[in-house]
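Values in this text are rule-based calculations from the coordinates and carry no lab data. The model shown is predicted, which means the values in this text are computed figures rather than measured ones. Cβ atoms are built from the backbone, for glycine too; each structure is taken alone.
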Structure P
Amino acid sequence: MVKHTRVWLVATVILKVSLLVLAMCLFVSSNSWAQPSPNTNVAPLIKKLTDDDFRIRHDAAEAVVKIGSQAVPALIEALHNDDRQVRWRAASALGQIGAEAAPAVPELIARLQDEDEYVRRISVYALGEIGAEAAPAVPQLIEALQDKDRNLRVISAYALGKIGSEASPAVPYLIEALQDESTEIRFSAATALGRIGSQALSRIPVLTKTLVPVLTKALQDGNKYVRQSAADALGRFGAEASTAVPTLITALQDENKYLRSKAATALGKIGAEAKPSVPVLITVLEDKQTEVRQNAAIGLGEIAGTFQDNAKKLSRKELEQDIANLEKALEIVENPSYNFTPEDIVVIRRPLLALKAEKETRLFDRTL
């Protein structure tokens, strides 16, 4: 009897422990069970994307984007909705979510065949915003780049540029797009070539030899916005764009202030190879536009920084000429009437002081 009692007690304890463990597991997991799925959260918001009230549509779209990657499955599903508004707003939300929306790339590619032109455009834009993760879409984007819809061609060039070096197969088509009669397409193509080429420098160096001459030619385009885009693109190549220096110097004197500004920035990024531009950059320090003056100071400072790095290698004549140029530049940037910032002044003063120190060292050595 005692033996049976003990067995019963042990069994009871085991049962109670088992029930306790099960209760704890249920308690721990109950919160996750109570949470609605992402699709449940997003579905009501997607319905509001077609509301008659613009504010409701706007707020719903923002709310979906804030949910982020968890909203992607529901947005992918929404890309198949019968309502065109839902489809393009879903594509737009995926674009705003960005790289985290990469799982939607196959469906966005499929939307490039959508019957609605606006859905096609927004889908292309979304692929560009997803970036490098949208590389599988490059063949379809190349096809879209040749579409009869001008707006689709513009956005396709933009998207290819945002994808970056992975879009290098599109380079020949983007070069061809630089000859398009549409200003917007030429602008987008130049921008895309700069992004793709600069990212692929180390991986596909031959692109530099192809793209720098093409973009240099685009600096002479009849449209100021295309010229601006070309200057900005060349700046992305840095020293590799040294052959463009003479054309960029000419651009410093363009009537378009934005082109002058971007040309100054590009020359600065090219660095030591842009030394022939120094005298012209000094004159641009007195440009009537504040932004142009400041970019000229920054560009000049970057070039002068290379003088500082190579001061010991400069000949006596080069050293004296560089000092004279920077003294002239410093006099201008220190003039209160031009409203240069302390940072603008420092980028000129620092290399000047370094060159003067080098000159004094050489004089001291000769004296000894």
Structure Q
Amino acid sequence: MLNLPNNFKESLEDFNKFAQSLKKGAENLASINEIKVGQTEKDLVFQDGKRKLYRYKQRERKVCPVPTLVVYALVNRFTMLDLQPNRSLIRNLLDNGQDVYIIDWGYADRMDRFMTMEDYIDGFINDCVDFIREEHKLEAINLLGVCQGGTFSAIYASLYPQKVKNFIPIVTPVDFDTKDSLLNVWASSFDADLMVDAYGNIPGDMMNNAYMMLQPFTLSVQKYINMVNIMEDLEKLGDFLRMETWIFDSPDQAGETLRQFLKEIYQGNKLVKGEFTLGGRKVDLKNITMPVLNVYAEFDTLVPPVSSKALAKHIGSKDIQELTYPVGHIGMFVSGKTQKTLAPKIAEWINKRV
């Protein structure tokens, strides 16, 4: 009988365990027919071309009398806020008695190439706010903006402060003059004119690849190595695939909007300088006098905390609070550290101010 060294036996056992795990993982992959995200029930209540406004179905009897409009970024999809039932900011807000609307920007195509920030902010956001105000017979509603959607919302709130009851920016960049994020460093050198003139609309895959290059090994290699370790667990595999589905659901970006956002907001940092104009009107952040709850992530590599925290220095509100979590940009919405407390804290803050 062949005598094998103990370390060889252990390695062989480890290999056999790995092979069995991989086999089970392959079976799990083959058994999954459809990956669903954004499953919380909602109704389409308003539409303008590709752009839609949804209202989520209420889940509690006692509902806040002032509804909240959620404005997500143009990059990727709003389904990050409702990735799955047990990781859903939207569902948690509903379970805490909030009346929630959300904007779906749709997928930009060649017809949208010349859309500007004015079209998105002065146009559709304002139309949605007016629709909700009229529907509820209110002068003002709550506005919750996420990432770039938070920047758009800050611009909106400064132009139409009378229509915004409370403002909740989440992981929102405001001051772009920072080197705390590699994205800010890169953006400072982008030739926006060349990129937009060459592509028209900027491909979503191109944007995604740029984000992945911020952490190339972690986001392009390591996560797939780690996937092998969880493939035999069908639930964990489903969680992984839902995230992948969201990541690669990347709409193209309207060329003129991206040109304006890169040159004036990122590179010119005109928003905090008080030099940005929209539709011929100066955007003065001091006009944001309504209560503000600023939520940011301590380990955010896309929107560094310093960029979000700067909001307090530039707005006119005397009622501003900050809420922070030890998570990254996406972790703010899917991390177990935020699921039980983020939505309740937002809801409690809103309820005290309506």
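Laid out as a table, the results:
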quantity	calculated
Computed 3.6 for distance in nm of label points 7 Å out along Cα→Cβ at positions 258 and 314 - originating structure among P, Q	P
Comparison of P, Q by distance in nm of label points 7 Å out along Cα→Cβ at positions 170 and 338 - largest value held by	P
Structure (P, Q) behind the derived value -0.65 of log10 I(q)/I(0) by the Debye sum over Cα atoms at q = 0.13 Å⁻¹, for residues 218-289 alone	Q
Structure with the greatest value (metric relative contact order in percent (Cα under 8 Å, 6 or more apart), set P, Q)	Q
Structure responsible for -23000, with helix-only ellipticity at 222 nm (-39500 (n - 2.57) for each DSSP H run of 4 or more, over all residues; to 500) calculated and labels P, Q on offer	P
Origin of the value 2.4, where distance in nm of label points 7 Å out along Cα→Cβ at positions 226 and 346 was derived from one of P, Q	Q
Value 57, 32, 19, calculated as semi-axes √(5λ) of the Cα gyration tensor in Å, assigned to which of P, Q	P
Structure responsible for 44, 33, 23, with Cα extents along the principal axes in Å, for residues 42-153 alone calculated and labels P, Q on offer	Q
